[in-house]
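Student: What follows is a group of structures, each given as structure tokens.
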Structure I
Amino acid sequence: MRITRYTDYALRVLIQLALQPRRLTIADMARAYGISRHHLTKVVHQLQRLGYVETQRGQTGGVRLARPAADIRVGKVVRDMEPDLALVECFHGEDRCAITPYCQLRVVFEQGLRLFLETLDDYTLEDLVRGERRQLIRILEPPSFG
């Protein structure tokens with residue numbers, strides 16, 4: 001299984017925001033990760049629609065978490081951001097595989113996916129930054145001008 005780049009970027013944004021109490025700009029986050037600002041804008045917009053972040057326009061604007069990092073489960077973020085978690089076409093029930101009525105592979109894949117997501121549900125955004133906070137801040141800190 002592989003999550004989409006979109007979901008990867010969403011998790012990176014949330015990690016960076018979990019490290020900073022102040023608002024961050026999309027430009028600063030894009031620069032820190034070497035990601036297209038345009039693409040990151042789409043990701044942040046989706047995170048806002050889902051209630052993970054708050055955004056504010058203007059001179060003092062930016063993005064910040066909408067709720068504490070300890071309340072954001074990684075598995076929920078992945079479920080919300082991934083358009084399709086089906087590992088194989090028979091997950092949709094519209095496959096053309098001749099052995100589907102007798103195949104147990106779907107059952108195994110469903111169990112694996114369920115366990116994968118349950119494992120992600122065991123972790124919060126706070127868990128992802130707890131032990132490495134100083135190092136992550138140093139790497140992701142936007143440059144200060146002044």
Structure II
Amino acid sequence: MVKSDVKDLKSEIRELLKEKGVKPTVHRVEILEYLSKTYSHPSADDIYEHFVKEQRLPVLSRATVYNTLRALAEAGLVKVIITPDAIRYDFAKENHHHFYCTQCKKIYDVELNVELPIITNVDGHEVRNVQLTLVGVCKNCLNR
């Protein structure tokens with residue numbers, strides 16, 4: 001990626017944050033950019049460790065990472081994925097689902113070739129989001 005592409009992505013992320021009514025702070029832009037480029041579905045600790053290792057955000061605390069992720073999730077920019085071992089995060093791109101491997105603990109993005117019903121109300125509760133996580137053993141672990 002050339003430097004101008006990085007600037008364009010940062011500009012797009014700043015605009016996206018503004019559209020959602022979220023102030024585009026340096027931490028929010030950097031964390032959302034990282035999530036938009038990774039497929040690892042990191043935990044908050046993974047994100048914190050990434051930035052400490054990269055030394056891109058020298059003034060960063062774990063609390064800032066958690067608070068930033070909460071704000072991004074509340075704005076609908078980040079999906080929260082709850083697994084038995086951790087809470088993970090994913091950039092809220094096009095509608096997709098996840099597969100969680102119980103052996104290696106990895107999460108994979110999956111496309112389902114079935115039409116899921118649109119649910120807007122359950123027992124009087126307003127449904128705003130549906131997340132589907134399939135659980136099993138991934139093909140890599142099966143082939144070991």
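FYI, it's all coordinate maths here, none of it is from the lab. What you are looking at is a predicted structure, and each value in this text was computed from that prediction instead of being measured. Cβ atoms are built from the backbone, for glycine too; each structure is taken alone.
Student: I, II: which one has relative contact order in percent (Cα under 8 Å, 6 or more apart), as calculated, at 19? Before the final figure, lay out each step's value.
Tutor: Numbers: I: 31; II: 19.
Computed on structure II.
Student: Just checking, which of I, II has the largest value of mean count of other Cβ atoms within 10 Å over residues 9-16? Don't skip to the end; give the middle numbers.
Tutor: Working: I: 21.0; II: 15.4.
Greatest value across I, II: structure I.
Student: -15000 is what came out when helix-only ellipticity at 222 nm (-39500 (n - 2.57) for each DSSP H run of 4 or more, over all residues; to 500) was calculated for one structure; which of I, II is it? Display every interim value, and only then the final one.
Tutor: Working: I: -15000; II: -12000.
Among I, II, the structure yielding -15000 for helix-only ellipticity at 222 nm (-39500 (n - 2.57) for each DSSP H run of 4 or more, over all residues; to 500) is I.
Student: Another question about this same structure. As an exercise: P(r) over Cα pairs in 10 Å bins from 0, in percent, calculated from one structure in I, II, equals 10, 36, 29, 15, 8, 2, 0. Which structure is it? Write down the numbers at each step before the final one.
Tutor: Working: I: 10, 36, 29, 15, 8, 2, 0; II: 10, 35, 35, 18, 3, 0.
Value 10, 36, 29, 15, 8, 2, 0 for P(r) over Cα pairs in 10 Å bins from 0, in percent corresponds to I out of I, II.
Student: Match the computed value 0.85 of FRET efficiency 1/(1 + (r/R0)^6) of positions 65 and 97 (r between Cβ atoms, R0 = 35 Å, to 0.05) to one of the structures I, II, and report its label. Mind dumping the intermediate values first?
Tutor: Working: I: 0.20; II: 0.85.
For FRET efficiency 1/(1 + (r/R0)^6) of positions 65 and 97 (r between Cβ atoms, R0 = 35 Å, to 0.05), the value 0.85 is produced by structure II.
Student: Who wins on distance in nm of label points 7 Å out along Cα→Cβ at positions 17 and 41 among I, II, i.e. which is largest? Intermediate values should be presented prior to the final figure.
Tutor: Working: I: 1.7; II: 2.6.
Going through I, II one by one, distance in nm of label points 7 Å out along Cα→Cβ at positions 17 and 41 is largest in II.
Student: Out of I, II, which one gives 3.5 for distance in nm of label points 7 Å out along Cα→Cβ at positions 57 and 73 as computed from the coordinates? Present the calculation step by step, with values, prior to reporting the outcome.
Tutor: On the way: I: 3.5; II: 1.5.
Only one of I, II returns 3.5 for distance in nm of label points 7 Å out along Cα→Cβ at positions 57 and 73, namely I.
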